[in-house]
Structure 1
Amino acid sequence: MQIAAEDDRSAVLAWLARYADSPATLASYRKESELLLLWCVLQRGVALSDLTHEDMLIYQRFLASPEPAHLWVMPPGQKPARSSPAWRPFAGPLSPQSVRQALSIINSLFSWLVEAGYLAGNPLALARRRRNHRAPRVTRFLPMSHWQEVRLTIESLPTGSERERAHAARVRWLFSLLYIGGLRVSEVCDSTMSGFFCRRGADGKERWWLEVTGKGNKTRLVPATAELMAELMQYRRSRGLTPLGTLDETTPLLLPIIGPVKPMARTAVHEIVKSLMRETANRLRLRGDPESEAAAAHIEQASTHWMRHTAGSHQSDQVDLKVVRDNLGHANIATTNTYVHAEDDARHDTTSKAHRAGWEASR
């Protein structure tokens with residue numbers, strides 16, 4: 001055996017430790033592995049290391065319909081803290097897509113434990129492979145017409161009270177970062193205002209950039225287009241800050257409406273996005289026609305990461321794929337010589353001309 005684990009919990013922790021440098025992945029993998037361990041103990045009465053193929057078929061059905069509900073599912077409208085006796089692992093049954101995702105993560109866990117010598121075999125290895133049924137990744141984005149509806153919802157947010165104005169300003173800035181910048185939620189939450197900086201290119205023109213550290217602890221430069229810079233300055237003014245920050249400023253990129261100045265939690269950002277998507281879907285359904293209902297059904301599924309796919313998809317309609325790749329951080333970017341800087345400058349200009357959120361002027 002290649003790991004020192006003496007029990008299932010230690011073995012799972014050894015697997016999770018491999019993802020310590022990727023917080024979003026770690027959180028997702030920890031959630032699924034903890035749920036499986038809970039089910040083994042509370043529902044099935046077996047150790048994880050003793051699970052059979054038949055057990056995993058039962059677990060698959062359990063994910064789609066967690067019973068008994070009083071033990072596993074939180075009452076509607078309640079979100080108790082994890083430390084609360086009222087906390088439950090599920091908000092409701094998982095969709096087929098979510099079940100597949102959960103089993104894919106567990107399959108990775110089992111495969112690694114087999115490779116490490118902890119398990120003799122993978123109980124999911126005999127599962128029937130589904131072919132040609134997975135929805136193509138391209139569906140997990142908003143077509144331009146749907147993005148325009150989301151944008152309209154943002155621009156129509158109420159601004160009657162001070163709190164409403166602060167919320168509207170934050171939502172617009174968040175979606176600017178997600179759409180214009182194509183940022184991941186982790187980059188939104190972990191970056192600070194000092195990431196914005198101005199650099200003179202080889203052609204003598206000054207351009208603004210946002211430096212972020214993303215997946216795999218890789219740093220990249222995001223073109224801070226004129227539109228994104230205007231949104232930055234507008235958001236900072238709404239918070240009583242100077243239009244531009246300083247190189248050593250520690251102010252988070254996105255701020256809570258009330259309370260101390262600190263980075264927002266990813267769960268809070270996800271909820272802002274989901275709430276905005278639900279509001280857009282509800283507004284569309286009021287039209288009462290089939291086309292609006294179809295758009296509403298698609299939009300209400302959208303998540304924070306959909307906005308990143310949306311940004312990439314819309315950019316790819318307008319610019320070279322290499323520009324999209326570098327903007328989204330799918331490859332390393334070097335910034336240490338004039339040649340690469342000149343290449344970056346061309347990428348900045350191309351992105352600025354072709355990719356815009358198209359916000360209306362502030363009210």
Structure 2
Amino acid sequence: MVARFEEILRRAVQHGASDIHLKTGLPPIVRIKDVLQLLSKKDAALTPAELSNLAKNIVPPRFQDQLAQGKEVDMAYSLSGVGRFRLNLFRHRGQLGIICRFIPFDIRSIEELGLPSVLSQIATRPRGLVLVTGPAGSGKTTTLAALLNEWNTTKGGHIVTIEDPVECLIRDRRAVITQREIGIDTEDFASGLRNSLRQDPDVIMIGETRDRETAWAAMTAAETGHLVLTTLHTRDAIDSVNRMLGFFEPETHSQVRSLFSSVLVAVVSQRLVPHAESGKLVAAAEILVNTPRVRDCLLDPSRHAEIQECLQEGENYGMRTFDQDLMRLLSEGQISRETALQFASGASDFELRLRGVT
């Protein structure tokens with residue numbers, strides 16, 4: 001079954017799939033250009049025995065008990081000549097299921113991804129906190145890799161990543177790279193982050209901030225002179241600010257706001273939208289840069305709503321809203337008018353702008 005599994009992965013990547021779904025009773029299903037479809041009508045349905053046999057052969061021994069107990073398993077799988085895959089193994093109605101996310105070996109640059117050039121400046125700041133946010137499947141991992149690649153190719157020092165699992169393999173270039181995996185190299189994000197401070201890091205990347213302890217450790221690491229990058233599953237910049245504050249009890253918000261406003265470099269939120277011609281997905285980004293005015297708004301809860309104005313009026317600092325970036329993509333011919341309206345935060349206002357009404 002391992003040979004068939006690798007053949008499925010290879011064919012899926014050749015067809016441009018981003019995700020591969022393996023489910024009992026169905027042939028392999030793939031996501032191509034954000035649409036789920038059969039990999040091939042000729043493929044036979046997968047049986048429980050095949051998926052069980054596959055799991056026994058690809059899941060590391062340390063996770064076998066976890067899987068046998070019905071718990072989910074996150075792991076990485078490398079396929080020579082193709083790339084790496086992030087695998088999630090889980091049970092549904094007692095049956096085993098596997099979802100595979102394709103991660104190319106090659107790390108694309110900020111320019112190659114079509115991301116705003118201000119990210120090059122953000123990625124090479126000597127210290128502070130950078131949040132890369134968006135829903136699942138919005139390309140956060142790819143953007144994080146591009147930011148680390150920018151530092152790795154332009155500066156030196158030591159980059160430490162803490163991931164669950166390790167996804168993009170980063171080669172030592174101008175920087176020394178240490179990639180640590182939860183469950184193998186460290187216990188969890190919070191303890192891995194604390195211990196990384198004893199490893200002479202210049203840059204620390206945390207795969208995801210999920211709890212108060214990790215959020216606080218990330219901010220204090222940024223405060224002590226490190227560049228810290230992490231992700232949040234949030235919709236936009238303002239939602240990301242709320243999430244960071246929401247990790248903490250209300251009575252501590254004054255202290256948290258003070259620390260957060262002093263260490264934040266930028267919030268980069270993104271959504272993937274289909275290209276007008278190729279149908280491939282391109283990133284639309286909302287970027288909040290921590291200017292003095294933004295810092296004042298973060299400190300003062302009564303000025304929280306003003307952050308949206310900062311986004312809209314902060315073009316000189318590299319800031320933009322989602323709708324402004326969609327307008328850029330539309331003017332460049334990368335996306336269609338229909339796509340822009342579909343993904344706009346405020347479709348009515350966006351349509352008025354298309355008509356020249358401000």
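Of structures 1, 2, which gives -11000 when helix-only ellipticity at 222 nm (-39500 (n - 2.57) for each DSSP H run of 4 or more, over all residues; to 500) is computed from the coordinates? Derived from the structure labelled 2. Computing distance in nm of label points 7 Å out along Cα→Cβ at positions 8 and 192 gives 2.7 for which of 1, 2? Computing distance in nm of label points 7 Å out along Cα→Cβ at positions 8 and 192 on every structure in 1, 2 gives 2.7 only for 2. Figure out for me which of the structures 1, 2 the number 24, 52, 23, 0 belongs to, where P(r) over Cα pairs in 20 Å bins from 0, in percent was derived from the coordinates. Attributed to the structure labelled 1. Hey, relative contact order in percent (Cα under 8 Å, 6 or more apart) derived from one of 1, 2 reads 16; which structure? Label of the source structure: 1. For volume of the Cα convex hull per residue in Å³, for residues 200-303 alone, the highest value in the series 1, 2 is held by structure 1. Computing Rg and Dmax of the Cα atoms in Å, for residues 32-151 alone gives 18.3, 54 for which of 1, 2? Computing Rg and Dmax of the Cα atoms in Å, for residues 32-151 alone on every structure in 1, 2 gives 18.3, 54 only for 2. Work out the source of 1.00 here, i.e. which of 1, 2 gives that when FRET efficiency 1/(1 + (r/R0)^6) of positions 72 and 208 (r between Cβ atoms, R0 = 30 Å, to 0.05) is computed. So the calculation was done on 2.
Rule-based calculations on the coordinates, nothing more; no lab input. Worth saying up front: this structure is predicted, and the values here are computed from it rather than measured. Cβ atoms are built from the backbone, for glycine too; each structure is taken alone.
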